[in-house]
Structure P
Amino acid sequence: MKTQVAIIGAGPSGLLLGRLLALQGIDNVIIEAKSPDYVLSRIRAGVLEQGTANLLREAKVSERMDREGHVHEGFALSFGGQVERIDLKKYSGGKTVIVYGQTEVTKDLMDARAESGAPSFYEAGDVAVHDIDSDHPYVTFVKDGRPYTIACDYIAGCDGFHGVSRKSVPTERIKLFERVYPFGWLGILSRTPPVSDELIYANHERGFALCSMRSDTLSRYYVQCSLTDKVEDWSDDRFWQELQSRLPEQVAHRMVTGPSIEKSIAPLRSFVAEPMQFGRMFLVGDAAHIVPPTGAKGLNLAASDVYTLYHVLRRRYNEGRIDLVAKYSEICLRRIWKAERFSWWMTSILHKFSDDPFSQRIQEAELAYYTRSEAGLANIAENYVGLPYETVE
């Protein structure tokens, strides 16, 4: 089989890239190691930057997002028993975010691809990339016991942190930057109305907490926990009591509790791989970078990678601009490191790292400074809604 672009991974980044390329008449094949049901079972972020939402609109998969998603013009930071609202629209020049689950984004993209008839191979085993430094790279895999070879012009590695794409690069050709945080997030999903119409990020001496949502009837809540904790250690009652203890009284007293329908613990890390291109293979999304979820940047960074690669390949095929292909990594990394900085800052300022009371007071003082300064509010807002995408030139 031959195609122009072989995409490894059918998560949101691989599906979005495939959709955008197909709309430009650029042939592509998607190869995914897991089943469609497994891909859709992943519970992930739900805050979409305006740039991500616009890219989904460009891909013509935004109808349900625009109908069911919740536009948020702000969010709140809680610290020292107070709640300070960040007016995103005011301090970012009119930009907002949309709360719409990553699972829903993936489903919309998956449905659009199935309807288009574009080829996708799920439950592909032994996926491997070959000859990425030549003009004729190819991907091999096994499906239902049958070996396949996909000859292509380019390979897009959209297969996540544990995927084969980055692991296929010789260690001497790639530099890894990483920070692992000494705590995790215990998250639950519950069929209860959200405690707030907007997200609340809480700094507390007992640890971080987040009040989020998926819909008017589905809430997503998190508390900082130890990396040694297990899900079984946390009954629903224990979770709700701990969450409420970390929130201001005026928030905690109006919280509706109920049985959890999903519960998990996620470790936090910051990670970047440089460069993001090796010959004819590009790394996209989690294959190249991870951010702690505090800044709501994971899916959005993947979308900005897709935006860049889509325009690189569009102009290469439609305009013959082969020179732009080599610019992918440097364009992406400029935005990635700024988002890594913001996610690191949000994580550092909101979480408990030690029992040192001085550190707690410093965090509260910094939060007070940022939330009571026009410059500080603008800083938070413009980063939270997403920095502008860089033009591919």
Structure Q
Amino acid sequence: MIRYLTAGESHGSSLTAILEGIPAGLSVKEDDINFDLARRQIGYGRGLRMGIEKDIVNITSGVRWGKTMGSPISMVIQNKDWEKWQAEMSISTQHEGKGIRLNRPRPGHADLAGAIKYNQRDIRNILERASARETACRVAVGAVAKCLLKEFGIKIISHVTEIGGIGISTQNLTPEDVYGRAEVSELRCIDDNAEREMKAKIDEAKVGGDSLGGVFEIVVTGVPVGLGTYAQWDKKLDGRIAYALMSIQAIKGVEIGLGFESARRWGSQVHDEIYYKSPSRDDKGLSEVPFDTEAQGSKPKEGFYRKTNNAGGIEGGISNGEHIIARAAMKPIPTLPKPLKSVDIDTKESFNASVERSDTCAVAAAGVIGEAVVAIEIANTFLEKFGGDSVEEIRRNYEGYLNYIKNY
């Protein structure tokens, strides 16, 4: 299985990720990772830090001549802002006391709970690691997972469906069209009219010293039947996806498929009826057919299929062959230029909370991070099902399984 750890602080010298479980023989290039790192940094409403950092990964082990060796992969992303923080974030005791000690926790951040938990009197020791800067590492790991999934025709896309209460209209588009529209949008939004309104609201928030959250959607195409299981609670695919998305900083809610709306409808309006189509060489692939943004289903490639996809591609904790659809709700960034009230941890007096450099809205970037963590979970369940020590071995296992499904 895939395991990974990340390390590093927001203003430290670098971020580091160690990834193991990737099979040998997978083509991985630094450019593949840098592409997603760049996507994570864009978006209307991002802060000044994005103009300072240009995230570039350095693969330091696990890859030789463009191919993985089956050994752990280590990746390092340097922090350019480190140049200004070398004394304040130094590991040496000779620099102790440099900089201003932070003692005013920000509402909505890990500041106060973290300071109490780890017995720290300088909140910088908390916010440096709790910062969403850490997600650059997860995007790097997710990019490697995407390389693996791509070998087997599995693709992952994201787009923003709502910001500040402004939502997109229903779209009847192929996943490729969704990807194409999202990639040329500053907000990764596929609805031009909604995007204009979203930008205006972000501008309003910025002028008012406020911030905005929103919702992004993840769509995974090409997933076979049978990933995940109902047999144990921690192996359910929907549970693992929800866990991964909820672990992203500022995410406060996750839904799969129809999600919370399914609680408001009759059962006959929720459950996806099952159909069957005999295999045909002339059928088009799932990724080429329309899919609408209200969780309606794809048309069949062959065999069993659903005309709707309210389940979001997962039933009983197992992928059912339809597109996997998940959405995550991101709260507004807690660091506000016009700070909220807080309490000084030393004097216990009321003050305005500390202000750190931050974004007005980062929902578009959160969607890219969402792609990464979902890719890791899909890759993990894929390897559990078809695992081998090399890509060639996995391909043999996978092709045999596809033949089994075709004749089921």
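Work out which structure the value -0.67, -0.79, -1.00 belongs to, where log10 I(q)/I(0) by the Debye sum over Cα atoms at q = 0.10, 0.11, 0.13 Å⁻¹, for residues 46-261 alone was derived from one of P, Q. Answer by label: P.
For structures P, Q, which has the highest computed value of distance in nm of label points 7 Å out along Cα→Cβ at positions 94 and 246? Before the final figure, lay out the partial values.
Working: P: 3.7; Q: 4.7.
Structure Q comes out on top.
Using helix-only ellipticity at 222 nm (-39500 (n - 2.57) for each DSSP H run of 4 or more, over all residues; to 500) as the calculated read-out, with -9000 as its value, let me know the right label among P, Q. Only structure Q yields this read-out.
A short reminder: the numbers here are calculations on the coordinates, not readings from a lab. Keep in mind that what you see is a predicted model, and the values were worked out from it rather than measured. Cβ atoms are built from the backbone, for glycine too; each structure is taken alone.
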